[in-house]
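**Q** Pasting the structures here.
Here, each number is a calculation from the coordinates, and none is a lab measurement. Keep in mind the model is a prediction, meaning the values are calculated, not measured. Cβ atoms are built from the backbone, for glycine too; each structure is taken alone.
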Structure I
Amino acid sequence: MKEELLVTARGNELIDPSLHIWTWEVAMYLFLGGLTAGVMVFAALMTVLNKDEEAPFAAKRLALLAPLVLSAGMTTLFLDLEHKLFVYRFYTSFQITSPMSWGAWILVVIYPISIMQILSTFRSGYGFFAGFADRMTIGREILDFCERYRRQIAMVAIPFATALGIYTGILLSAFGARPFWNSGVLGPLFLVSGMSTAAALVALIARHHSEKALFTRIDLGLIVVEIALVALFLINLATGTGQQIDALQSVLGGPYTLVFWVLFVGIGLLIPLLLETLEITGVSKKLAMLAPILVLFGGYALRQIMLDAGQESSWTHYDTQYNSELLERLHEENP
């Protein structure tokens, strides 16, 4: 009896009655990290496929967004840290079984690669600013080097950016104690979602109609893949353990049902799918600018919902897990 009281009368405000440690800062970091991965992959693919004429913004200017977006994401992650001065400890060792350790070191590699991507097209994409670099010998040599090896830099960027995109999902799925996250589909889902948001961003801000049309078609395909992965994720939980089935109920009649199906699936996936289909087929282009905005919204909604629903799921279910009366009794019996 005492053992039950010790277990069920726990009173930690951070974990009872449900886990509330990661908030919007982490969700924003996961969103911006996935967006960065998509930006780097598309900038690299346009180079490898020689699409400078068809997609001038993506091929020559898009790469500049990668370190900016990633830095914004790292800022929100830093805000979430409880002991901010100890962040350097991530880089005093490498733990091969730790997703956070992998993520920390991937970020170290991503920054120089993304900067080299920018420099490889700096003259053609940002000629005014490149002029200042060309005035210095070392600046001119660096730009020459990056331009000379532009294709090789792009080929290196693709696998590392892909790793970054998958990592944002693995960071959650590796937490076996949270059954809602414990799915191998989460990594590919977050990668495809990040690619979709990046394609939507290009379609939103590119100036050339042909480039907008190209990335609208790409985003349309990615949304279809993302819907399939969402279905696989739900099936994976529905055919899993009893705890995973219970966790799934949070979006099938539970507290996150409305936000999952309306905000994410409906507004973030199905409506953009319809709008982009109408735009591509030429039926209607009046709401063309709305689709990429909704895709970006859906990308963030996915991470926030996954984060919140996952933290409330658990492998243990005690009806009296957080009971102030039991806690008082425990203190009375053990003064």
Structure II
Amino acid sequence: MDLYSIDAYDYHLPEELIAQRPAEPRDSSRLMVVRGEEIHHAIFRELPNYLERGDLLVFNDTRVIRARLRGRKVTGGAVEALLLKKEGETEWRCLLKGKRLKPGTRLVFPDLSAEVLENDAGVFLVRFDSDPIPVARRHGEVPLPPYIRNPNIPEERYQTVFASREGAVAAPTAGLHFTRELLAALRESGIEFAYVTLHVSYGTFSPVRVRDIRAHRMHEEFYTVPSETAEAIARAKTEGRRVVAVGTTVLRALEASAREGAVRAESGWTDLFIYPGYQFRSGVDALITNFHVPKSTLLMLVSAFGGYERVMRAYRVAVERRYRFFSFGDAMLLFRD
């Protein structure tokens, strides 16, 4: 199998396995535990049974903003804007949905107007007449992924219970399984917590449109690794304790900040693309993650971390066992060993 070919990351997924609503309660979702060649099946609230006292869980505390704005062109015609990345005082990179959106097109949103400046391979640079974030808080919508066709999802169910730092356009979905009660149970069992911030943006879910995945380029996403998190990871590794990344976004942030075998405290933009052959540097021992879209960069990252054959076997088992897939789906706890 050519692991640089996009076809290596395809798999058969019956449409009915794409979760259209979150599990209730959050921690009632299923959990596949993959360690070595063994696969165990559990419920997510049983996570403490698979961790050890002293393990360090690292979470992404980003919060999804109401990044979708609905408006129209001055000349008529509906327009939808998805805010991605601030480029200047009032300039943003956006995804735009509408007809004939060429540079110079004027747009009108509730309490806001804008002009299209350029189109860079489907990502538009838009200049707003004022900061769009306060308007988005009042009039915007949390952007659910396009494969979720259920319009009645409460906004807070697409946020983690520990979300605190506003800036993402998609949720770090591995964190959606945690309840406050489960977090308390983990603390009581001697599990330590730390946090990073990675504002999930287009880079995480943009499709791979090349046959050779090495030619794919990720869009940048902003991340922060606080000093207390870098120090907590260093202590855990020195003391022989395990580090568990809660989600692919956490793993990307830690890898982006790792230098010479150690995670460093820093903030910045990353376009890091992790696929099989990548040499991990952050010292992460296990990954909690959902089941991802075929041919996606997320599946490539998980395959790099856990081993391609082992991960694809786990996916085949997940389909056979009728696990629920994608953002509101079930979870996997994947150990590197």
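**Q** I, II: which one has mean count of other Cβ atoms within 10 Å over residues 123-130, as calculated, at 17.9?
**A** The structure behind it is II.
**Q** Out of I, II, which one gives 1.00 for FRET efficiency 1/(1 + (r/R0)^6) of positions 291 and 307 (r between Cβ atoms, R0 = 30 Å, to 0.05) as computed from the coordinates?
**A** Going through each structure in turn, the value belongs to II.
**Q** If you don't mind, there's one more thing I want to ask. Consider the structures I, II: one of them gives -22000 for helix-only ellipticity at 222 nm (-39500 (n - 2.57) for each DSSP H run of 4 or more, over all residues; to 500) as calculated from the coordinates. Say which.
**A** I
**Q** If Cα extents along the principal axes in Å comes out at 79, 53, 27 when worked out from the coordinates, which of I, II was used?
**A** Answer for the origin of the read-out: I.
**Q** Given that semi-axes √(5λ) of the Cα gyration tensor in Å, for residues 179-274 alone, derived from a single structure, equals 28, 16, 12, which label among I, II identifies that structure?
**A** II
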